[in-house]
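A short reminder: the numbers here are calculations on the coordinates, not readings from a lab. Please read all numbers here as calculations on a predicted model, not as lab measurements. Cβ atoms are built from the backbone, for glycine too; each structure is taken alone.
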Structure I
Amino acid sequence: MKDTLKIGLTYRHTFTVSEKQTVPRFYPESDLFQAMPQVFATGYMVGLLEWACIELLRPHINWPDEQTLGTHVNFSHEAPTLPGMTVTVDVTLVTIEGRKLSFSVKAHDGIDIISTGTHERVIIKQEKFLERLEQRRRSIRKEN
């Protein structure tokens, strides 16, 4: 990580929701999701909030050798967002504990606050992480 990574960094991210990010499209295999309203799916919203945190961090870590992985999410989903609406996500880096980073997150769709909460990520060394994944793959193959 670079010395520019400091508590208090902020980032604003905007994204226009399409039909692809609505509940019926979330798990097309599920007839339960298919029967639900065409609004921004919580799962996609969580991904959007994580994306904003990643964008905040990218200039302050040694990308792509260093990356971050989400380890905890604690978000509300307070209002429905329709396709075509633009979501604005504001994130603030609130704590740094070694490789563990915590964020405050708020999202607004132009009408309502749709989410508030916190998110945690951990900085990883990509090469080391990929080695661990390969060890895991070998372990799974041995079991089968």
Structure II
Amino acid sequence: MRVVIQRVTQASVTINGTVKSSIGNGMLILLGITHEDNSEDIDWLCNKIVNLRIFDDENGVMNRNIMDAGGDIIVVSQFTLMASYRKGNRPSYIYAAKPDIAIPLYNGFCASLSTLLGHPVGTGEFGADMKVQLLNDGPVTICMDTRNKE
């Protein structure tokens, strides 16, 4: 699993002109899933995310996690994060999981994150043409990959 985490002051996902999810302060997470991912990847990544100290404390130091900051999360499936760009100029998505694998893992990721956060996370819609808007705060953008846990 690969994620791009963006600290935001606001974010939303719109599908066919209708806002599916929107948040104020928190995180927008783009999630890429490969066919090798499993529930252990979900557990590791979700724990890392909720404990990631990227929110400012009273002294302006990034020392608070999402729960300390009282923030919200939106998770958007993003198969293009798994792009291979080694040959030519047209990305290949052979490492992106097919829907029969990716959808249950995406749903499991969102459920686990919601449980750890203590309230539901916003979502996009797997496979939909989504319009994602955000106001990156900082900017703070963190990339994580479960293949690089050490």
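Sorting I, II by mean count of other Cβ atoms within 10 Å over residues 85-92 from high to low puts I first, with the largest value.
One of I, II was used to compute relative contact order in percent (Cα under 8 Å, 6 or more apart), and the result was 38. Which label is that? Structure of origin is II. Structures I, II were compared on mean count of other Cβ atoms within 10 Å over residues 69-76, and the highest value belongs to II.
Each of I, II could give Cα Rg over 2.2 N^0.38 Å, for residues 29-100 alone, but the derived value 1.38 comes from I.
Tell me which of I, II gives 11, 34, 28, 21, 5, 0 when you compute P(r) over Cα pairs in 10 Å bins from 0, in percent.
Numbers: I: 11, 34, 28, 21, 5, 0; II: 11, 41, 36, 11, 1.
It traces back to I.
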